[in-house]
Structure I
Amino acid sequence: MTKNTSSKKTILYYISTAVVLRDKELMLEKIEKNCDVFSDNSDRISIVWMIQSDCREKLEIFFPELLPRFDHAVELLSKTGSRLEESDDKTDTCYDECDAFYGDWSYAAWRCLKQKKPVMIQSAMV
């Protein structure tokens, strides 16, 4: 993948398992709200959505009642034209193409900071 050269900005949106497990419904609601923002701004931004690879499996173990809502959030994001990357292995290829980072504090956020890209950490409480 190469760096985005269009006027449309690419945002790497990262969701970590720990934050979803900690904030549960609040985080899933936050993701759904983000879908609205991403859709409303699809003419200016494109989203590469990275879910930590074990997120769905951990939800299935610890909070199976949240799986339908989690799956709904994934479906909503796919309808926004976002590209879903479910493997942590692909994260490295996403750094070069993204212009900014939004999501949970993680190695992905740290790496974008090191590349001097704008980083915004999401909070389920906001």
Structure II
Amino acid sequence: MLPFVNFLALTNFNSLARNSATAQYVYENVIWRDDVRIGFVEKSNADLPALSHCAEEIELISAAPGSDFDLSIPQARQIVGRMVSISLEPLGYTPVRKARMPLQRNLRFFKTAHVYNYTGNATQLIERNIVDI
């Protein structure tokens, strides 16, 4: 996982998240979770926006009392998109187009997000195994 401080340093555009404990929590505890990253790949392989896998969870976290990451600000939503992109890069996925989010209940802020395609150069691999019990 690329450390949050390194993610922030990628571009000055990420500065909105610099002092945000909520943005850091989303980055480290949602975006980089194995089940979420696998979900990103599954959504991408189904030609859906990767973020649709956890958009509702991120909106709930950002709306919680004490949150300091306001998704009503377009820049904040773009930062989340960059987080997704950075988490998919080691798996060999890159953004190819924007698409409307599938209809989900309770989504207030995320209306579009990137669809990703596998383009190779992966440094990580998702393994799934069936084992006898």
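None of the figures in this text is laboratory data; all of them are computed from the coordinates on show. Fair warning: this is a prediction, and the values are worked out from it, not measured in the lab. Cβ atoms are built from the backbone, for glycine too; each structure is taken alone.
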Using mean count of other Cβ atoms within 10 Å over residues 39-46, single out the structure from I, II with the greatest value. II
For structures I, II, which has the highest computed value of relative contact order in percent (Cα under 8 Å, 6 or more apart)? I
Candidates I, II; helix-only ellipticity at 222 nm (-39500 (n - 2.57) for each DSSP H run of 4 or more, over all residues; to 500) computed = -10500; producing structure is II
If distance in nm of label points 7 Å out along Cα→Cβ at positions 15 and 31 is calculated from each of I, II, which structure is the one that comes out at 1.8? II
Suppose Kirkwood radius over Cα pairs in Å works out to 15.2; of I, II, which structure was it derived from? II
